[in-house]
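These are the structures in question, set out in turn.
Derivation of every value follows stated rules applied to the coordinates shown; laboratory data play no part. Computed from a predicted structure; not experimentally measured. Cβ atoms are built from the backbone, for glycine too; each structure is taken alone.
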Structure P
Amino acid sequence: MGRYVLRRLLQVPLGLAIVGSLAFLLIHLAPGGPVTALSGEYATQELRQEIEARYGLDRPLGERYLAWMGAALAGDLGRSYLHKAPVVDVILERLPATLSIVLPAALLSLLAGGTIGLLSTRPPGERRHVFTPLLALVGHMMPTFWIAQGLVLLFALKLGWLPVQGLDNPRLAAPEFLDRLRHLVLPVLALTIHQLALTALTLRSALQGEVARPYMTTALAKGLDFPRARRRHALVNALQPVLAVLGGRIGATFVGAIAVETVFALPGLGRLIVSAAVNRDHPLVLGIALAVCAVAMLGNLTTDLLMNRIDPRMAIERDEAHAA
């Protein structure tokens with residue numbers, strides 16, 4: 001178990017280096033560049049050359065890559081062209097707004113999707129309900145921004161129950177906790193609806209396989225009713241594929257947050273990376289890409305540790321396979 005954790009931790013910096021290298025090359029080889037965004041479309045050639053020299057954009061691509069990689073290894077992701085501040089500070093300033101919708105959505109989707117998947121599982125041989133998985137599949141297939149726009153039309157514009165945009169009411173002298181919660185309801189709900197569908201479908205599929213196993217027959221023969229046996233015995237074994245799917249979806253959750261933040265005008269990483277890409281703010285785009293990648297890799301590691309906690313044989317088998 002210890003060797004497995006150590007090996008996975010050592011993979012994080014290697015993965016970040018690979019992702020950072022690919023992102024750097026793709027961004028700098030793409031058409032256009034930051035000089036036009038910084039100087040304007042009708043700037044003189046002298047001004048463009050001055051900006052290139054100031055930001056080091058006149059150096060060869062390989063030299064710029066080595067300089068950026070060396071600084072990144074030291075924890076310096078450069079300065080944002082647009083915000084005139086260190087990239088790390090800009091990301092840390094916007095990160096709480098993104099986490100305020102991603103973390104509650106992940107928890108609610110796990111609880112709600114798990115409940116739906118659990119209750120929709122039927123004993124072997126009994127006719128299964130088609131409506132629940134079909135509805136979950138439709139919810140998962142719908143783009144996040146569609147769900148967000150639908151919630152805005154219903155709860156904000158038609159019913160007038162909840163605010164449309166932002167994190168706080170600009171009329172208030174200082175942010176209030178209850179007002180912040182009202183602004184977060186719709187963004188969290190939009191992200192939750194999209195994520196819970198996959199959780200429900202995955203858990204239901206795993207449970208249908210577990211309830212047909214011999215240990216469930218034994219539990220039922222001992223006098224347990226099916227809902228209790230399903231919850232006590234089958235659920236624990238069915239959690240592993242659910243955790244695996246959720247761990248792999250952490251990066252996708254942040255991508256979904258981009259659409260949600262755009263619809264609700266939230267000052268998070270989603271809107272930040274959109275504005276950075278539009279303005280060719282290369283250091284900021286690279287910094288956000290590395291931050292999301294780091295969160296996804298650490299989330300996958302946490303998921304694997306939880307799966308190994310549920311079934312320690314997984315870590316032992318992996319260590320033995322690696323040793324062989």
Structure Q
Amino acid sequence: MALTTDVKAELVSIRNAPPTVRVAEVTTILRFAGGLHSIAGRVAVEAEVDAELLARRVARDLAEIYGVRPEIAQVKSSSAQSAGDGARWAVRVIAAGETLARQTGLLDARRRPVRGLPNRLTTGSPEELAGLWRGAFLAAGSLSEPGRSAMLEVACPSGEAAMALVGAAHRLGVTAKAREVRGLPRVVVREGEAIRSILSIMGAGRTAAAWEEMRQRREVRAGVNRLVNFDDANLRRSAQAAVAACARVERALEILGDDVPDHLRTAGNLRLAHRDASLDELGHHADPPLTKDAVAGRIRRLLAMADKRAQQEGIPGTEDAVPAGLED
């Protein structure tokens with residue numbers, strides 16, 4: 001919620017946009033935040049938004065661009081997009097509602113509501129498409145924190161409006177997808193770079209930079225955690241292998257007794273004297289020093305000799321000495 005508020009606060013502060021961009025933005029807000037109503041037999045245009053500052057911006061743009069006199073009223077809403085206390089603001093144009101609806105493209109020439117967005121908006125310049133996306137987000141957008149479920153989402157009034165918004169995103173070079181959640185159409189941008197890009201395109205540069213920094217920090221932290229977990233797992237496996245190896249060597253020396261060849265006994269004693277050492281380190285402890293392969297070969301022969309003797313005598317071999325749950 002905090003990130004969504006930050007984005008909207010930055011977007012609503014944008015000033016001095018070209019007239020065509022302002023038209024794209026305010027028309028999309030009307031389409032995504034409300035639309036057309038019939039009041040006393042007349043067509044009324046209404047937009048319900050979640051901030052008084054945004055309501056005043058919409059009213060100002062309608063007055064300056066179309067010469068109408070909107071009214072602003074605070075309303076209660078059960079909408080999922082409502083603020084915590086449910087307070088929202090409605091911007092209404094009743095007296096000149098039908099004329100405004102025709103001018104903004106919310107009504108076609110036959111007085112039929114346009115289910116998507118006016119074609120002139122979705123085929124406009126990159127600046128106008130950015131204004132379109134800005135209006136859609138101000139009306140019904142949300143942004144979640146970076147992570148596995150990160151997304152920028154816009155709730156749409158119809159499937160046609162969702163497809164129009166997806167098309168506009170693609171023309172801006174951003175991958176967006178339409179989907180339905182509990183029967184309600186939505187447009188979603190998921191990939192991290194795409195989210196940063198659409199935020200910047202809409203004009204929320206500061207929030208885009210902060211979101212990207214947060215994303216990078218989380219990726220670094222996740223990478224560190226993966227390495228730590230990997231190292232812990234390796235250490236755990238190494239410790240288990242050392243315990244198992246020492247248990248087998250002890251049993252081998254016990255089975256063979258005085259019949260152990262001196263060079264194999266030396267290798268076995270090295271293993272027991274330096275339980276946590278690697279084979280390479282064991283070789284350095286030998287006198288004279290041995291290679292890793294030489295140490296490994298001698299210990300392997302020691303265990304094989306002991307297991308053969310145990311099989312001949314019908315007694316437990318070296319494997320039976322390994323504690324349950326451990327592997328050699």
| said: Among P, Q, considering only relative contact order in percent (Cα under 8 Å, 6 or more apart), which has the greatest calculated value? | reply: P
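With distance in nm of label points 7 Å out along Cα→Cβ at positions 119 and 295 computed per structure, which member of P, Q shows the largest figure?
Once distance in nm of label points 7 Å out along Cα→Cβ at positions 119 and 295 is tallied for P, Q, the winner is Q.
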| message | Tell me which structure, out of P, Q, gives 1.80 once Cα Rg over 2.2 N^0.38 Å is calculated. | response | Q
| When mean count of other Cβ atoms within 10 Å over residues 111-118 is computed for each of P, Q, the largest belongs to | P
| query | Where does the value -24000 come from, among P, Q, when helix-only ellipticity at 222 nm (-39500 (n - 2.57) for each DSSP H run of 4 or more, over all residues; to 500) is the thing being computed? | reply | P
